[in-house]
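Below, each structure is written out as structure tokens.
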Structure 1
Amino acid sequence: MTKDVMISVESRKEDADGEIESMSFVTEGTLGCGDGQCKITYQESEVTGMDGTTTTLQVEKGSVLLIRHGTLSSLLVFEKGKTHYSEYDTQHGAIQIGVTARRVDVDMTDMGGKVQIDYALEYNGAQGGRNSISLDVRLR
């Protein structure tokens, strides 16, 4: 069963030159859990620069699958200590990105919870910096 939730998202990006960009926002979304996995879905907005995009996170202990559809399309897989490559489709074309998760903490039930990911990023084979995403999901 899917429940309405409030989702607090905090992201931090540190590029290869050490420049840091942080963003946080709160949005409405949905949460559904079953078979040891939870699915969190929300609509991106102008605040994130991805207006018209739906973000879905499929989370389970030790792994997170981040799927975006719409103006921007991507599929990112986060598993601690593993590197996963995928195409990142933007309005300006596709690039290949690689993500290597340093930390993937999932504490989620059908009542809400937290997801924390710390990862290194590559763009077309070049070092892209270190990023983190933190979600706090609560029932509305």
Structure 2
Amino acid sequence: MEAKVSWKNKACFEAEVGSGHKILMDGAPEFGGENKGARPTELVLSGLGGCSGIDIVNILIKMRQEITKFTAHIDGTRAEDHPKRFTRIHVHYELEGPNIDPEKVKKAVQLSLEKYCSVALSLNAEITYSYEVNGIKYNAN
């Protein structure tokens, strides 16, 4: 796996990843950016949502759960001092589908965050989660 990151101007960079896709990143205006792209830290949170989402959906399909909608909301808290790393991240998963078993959702989330999601397991942050199935909320941890 590889990525090439090239400076465009000011605080704007473009990443070209091994799969051929390009991602524009930019800093906030107060740090010299022009708001032309996502912040790199936003991409970290997005990566966690996408990585765990792929795992969870695939696990639930293998558990014969029919999913019609999946959304992950990720909220990260960063340290106040540099390097201002993420110290806590909370992910709230929303799933919809006929007859989804909430216990199977919980198991799928646990497997993802504790075993399979390489993004989650690469982060040095406390990761918590909650989930809801067809509008009913569950607090898992």
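Just so you know, all these numbers are worked out from the coordinates, no wet-lab data involved. Just so it is clear, the structure is predicted and the values come from calculations on it, not from any experiment. Cβ atoms are built from the backbone, for glycine too; each structure is taken alone.
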Task: Read-out relative contact order in percent (Cα under 8 Å, 6 or more apart), computed value 17, structure in 1, 2 - done: 2
Task: Of the structures 1, 2, the one that 9.8 was derived from, the read-out being mean projected area of the Cα convex hull in nm² - done: 2
TODO: Work out which structure the value 4.6 belongs to, where mean projected area of the Cα convex hull in nm², for residues 7-62 alone was derived from one of 1, 2.
DONE: 2
Open item on the list: Comparing mean count of other Cβ atoms within 10 Å over residues 71-78 across 1, 2, which structure shows the greatest value?
Closed with: 1
Open item on the list: If helix-only ellipticity at 222 nm (-39500 (n - 2.57) for each DSSP H run of 4 or more, over all residues; to 500) is calculated from each of 1, 2, which structure is the one that comes out at -8500?
Closed with: 2
- [ ] Taking 0.60 as the value of FRET efficiency 1/(1 + (r/R0)^6) of positions 55 and 87 (r between Cβ atoms, R0 = 25 Å, to 0.05) derived from one of the structures shown (1, 2), identify that structure.
- [x] 2
